[in-house]
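None of the figures in this text is laboratory data; all of them are computed from the coordinates on show. Everything numeric in this text was worked out from a predicted model, so none of it was measured. Cβ atoms are built from the backbone, for glycine too; each structure is taken alone.
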Structure 1
Amino acid sequence: MYSRDEAKKIRQKFWTTFGKKYPQKWLLYNTKIKDVSLKFSFDTKKAQVSFDIEPQDEFMRSYYYDKILSLQNIIVSSYFEHAIFNEHYELPNGKIISRFYVELNQVSIHNQNSWELAMSFLAKEMTVMEEFFFEFKDFIKN
């Protein structure tokens, strides 16, 4: 088990290494749609690339999530065969958001032997997530 400080240093080292290996500018929070972002996540159990819908207003969260669900068949057939859709995804801090995501299990940010696999997964899947987003941005936004 790592101390909080040690775990923080490991996370920083991973994300610094990832940024050097994949130096492109990712879209992430710059979607131009309020409360919609694309995210990387990597913890002690899994790596994820996600499309997050985080408005405080429940109506807006449902509105955007319904738009994503209307694209579910396209997402699964053309972008992410193993996409997971969750209207009420709970973040570690207890906040509820809507999210669709892909994940790679059995990797750990605390195990440097799994970093290469996780980095490759994150970069590949975020590239696909950005392609999806750019293709359907206008539909999602309006």
Structure 2
Amino acid sequence: MDSRTYENNNLKIICPDDCGNAPKKQHLKELTIAFAKNDLLSINDNITDDFQWNIIGKKRIHGKENFVETLKQMHHNKVTELHITNIITHGYDGSVNGTFILENKKNYGFCNVYKFFSSRNHSKIKECTSYIIELSNSKKELF
């Protein structure tokens, strides 16, 4: 699978070419980039008022206003590089996984699982469950 690399406001983005072939895949790609850029306007336009965000092992956020406030507090963690590995959509559900690197050189793996408000293309997101782990820069074996 071929990937495309491009810069967007000092953010390096690497994403497989096929991630834009379907409207919902494109929608989730744009939302993932908006998250990485902390683009509150784009994010706000694409989630429901009763949006819920569950960050596994960390916290659960209820409501659009609380979500946007949480993102405002996270703005100091600037993402410099985003690697989208997969975007999968079907009906009301979708997911995106990959890695991102922060300005402080910390590297994270992520998987966001989304629930759309409806099965239509360009439907707003009503729920997101995020799995985020810090990746070690060392070459140590886990097992």
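Comparing structures 1, 2 by mean count of other Cβ atoms within 10 Å over residues 11-18, which one has the largest value?
Looking at the calculated values, the largest one is 2.
Comparing structures 1, 2 by mean count of other Cβ atoms within 10 Å over residues 27-34, which one has the largest value? Don't skip to the end; give the middle numbers.
Values: 1: 12.6; 2: 20.0.
By mean count of other Cβ atoms within 10 Å over residues 27-34, the leading structure of 1, 2 is 2.
Work out which structure the value 22 belongs to, where relative contact order in percent (Cα under 8 Å, 6 or more apart) was derived from one of 1, 2.
2
Name the one structure among 1, 2 that Rg/Rh (Cα atoms, Kirkwood Rh) of 0.95 was derived from. Walk me through the numbers on the way to the answer.
On the way: 1: 0.97; 2: 0.95.
The value was obtained from structure 2.
Work out the source of -6500 here, i.e. which of 1, 2 gives that when helix-only ellipticity at 222 nm (-39500 (n - 2.57) for each DSSP H run of 4 or more, over all residues; to 500) is computed.
It was calculated from structure 2.
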